[in-house]
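In structure tokens below, several structures.
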Structure P
Amino acid sequence: MDRRRFLTTTTTAAAAAALPAATSAVAHRAPRGGDPFRMKYAPHFGMFEHHAPDLLDQLQFAHDEGFRAWEDNGMAGRSTEEQERIAKKMAQLGIEMGVFVAHADFGAPTFASGKREHQERVLAEITAAVEVGKRVHAKWCTVVPGTIDPRQEPGFQTANCIDLLRRCADVCAKSGLVMVLEPLNFRDHPSLFLTKIAQGYQICRAVAHPCCKLLDDLYHQQVQEGNLIPNLDRAWDEIAYFQIGDNPGRNEPGTGEVNYRNVFGHLHRKGFAGVLGMEHGNAGDGHEGERALIDAYRAADSF
């Protein structure tokens, strides 16, 4: 699933869809499963829309299927009313909020350039994200730090990025919101500044702030460099969040080459108790595709 399309879809849905005051009955309750998963896998809106078209009912359906976390890239684009309704429903169900996107620019060197206009924009977006985080009880927000600046040496670009992240981290510290920096792969998103786990680790170590950590998107890293388990072990102290997607296809575990049963088992043995965002598509269509996705997570969760 393309990140630009993912963000556009969620943001458009946020602006257009109004949540009703009362929700309808969930369309389907699975006859199997339902017990909480061992790990906090986090679906997103639209993943179970054939079973539960309404947004709040999607949360209910996911809870009934055993999911105890959720993520919404487009949360910041929703109205305050929608944010509050979603947060209330999640609190009632005991569902933990995962990431939402605070800043992601795929066409400008917002962090690498060092230009004042980029810095002011980023700081304004992070300030707004702090308020969103408070409303939806979010601990993390995603930051994609723009493109490279081809007119500057890499070392200067890295220094600019670190300087701006320190300023952003000071803003986040007011509420405890944690920025998670996401390296993205060169194939789907060429020319981005941040692409590898080791690079992100180096930057987080240099920023040296508890509100600046790494998001390890295992789909992107499988495309970019592989070596998933050794890399997450090396960067462990700076990783706060994971996202999931098999490769090729960027769909649920078991549809590609990544042995997610081994990866999830490794994370569990390391004591990871955070959220694993399901930032991928459904390999199949309709009710059957959604059921197959849930079954795939049950299989991968049986480590």
Structure Q
Amino acid sequence: MLPLFLPFAFVEAMPPWAWGAFFAFIIAMLALDLGVFQREAHEMKMREALAWCVVWVSLALAFNTALWWWRGAEAGQQFLAAYLIEVCLSVDNVFVFILVFAYFKVAPRYQHRVLFWGIIGAVLMRGVFILVGVSVIARFHWILYLFGAFLVFTGVKMALPQKADSEIDPEHNFAVRLFRRYFPVGPNFEEGKFFTHHNGSRVATPLFIVLIVIETTDLVFALDSLPAVLAITANSFVALTSNIFAILGLRSLYFALSGVMQLFRFLKVGLAVILVFIGMKMLVAHWVAISTTTSLGVIGGVLATAVLMSVLIKEPPKAG
């Protein structure tokens, strides 16, 4: 029954030509990235990564400006607020990516390839999640309260100390264990290939296992992303485009930040505060209406404070 009202999420939010133009632009940018700029496997240096960060942020802000002009201030503010939240969640993703690549000892020149295909999967997952979420909320409004409670729980949990190593251990990853059960995995990375032949049989390489871990990790982050963005906007076009722009900048963000993550050590706490705020906004929406302008101000203020604290407050030296 659900697929019958999925098209509602598309047509209600924006005319079909707007969806078509946006997806055509995204496909063209990805093809340009993979087919021209990243044709040869190489290690992305800081300068190149920062340049791509500027490109993706500039494209997102240009899109935001066009949306603001075309659909008004409310749509523009919703996009900007949702985009900022998704960028923060993306930075949190970077922490996990660093651990994943270190755990599997993936050479820097192969990391871009894994992230590229990982992001393709992430775009598809976010698209399905958001469109289903918008359609479900349109029919069952009370689900917003479940989302709100989930965000408060996630924010509180995120603020508490936790071990990340178990999250990337392939022996604890259900998708990896399931794949290994039905498909053999070779011992070598084989120059960045996902599949190869070993002893006369077709096998997956360890790099494909890394891709599975990246995809399943993003699936977990998508569960946080969906309620957060739907707390900002019920417009599927705004929700999906803000998500996709944030995700597309994730690869360059990873290479730009992987060496300086200590400068953002308070960002996780800031993100936890934002998620709790967004969750509370959903829970009290029936009694207290919090405007998008107020939400944008809180999000921007918390992020600025978290980054400023990370820069000004030095990490204490480790004992021993």
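Table for the structure above
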item: Per mean count of other Cβ atoms within 10 Å over residues 87-94, the highest-valued of structures P, Q; result: Q
item: Structure with the greatest value (metric distance in nm of label points 7 Å out along Cα→Cβ at positions 191 and 239, set P, Q); result: Q
item: Test item: mean count of other Cβ atoms within 10 Å over residues 71-78 calculated as 17.9, pick one of P, Q; result: Q
item: Structure (P, Q) behind the derived value 16 of relative contact order in percent (Cα under 8 Å, 6 or more apart); result: P
item: Among P, Q, structure where helix-only ellipticity at 222 nm (-39500 (n - 2.57) for each DSSP H run of 4 or more, over all residues; to 500) as derived comes to -24500; result: Q
item: Answer label among P, Q for the case where log10 I(q)/I(0) by the Debye sum over Cα atoms at q = 0.08, 0.11, 0.14 Å⁻¹, calculated from the coordinates, equals -0.33, -0.63, -1.04; result: P
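Just so you know, all these numbers are worked out from the coordinates, no wet-lab data involved. These numbers come from a predicted model, not from an experiment. Cβ atoms are built from the backbone, for glycine too; each structure is taken alone.
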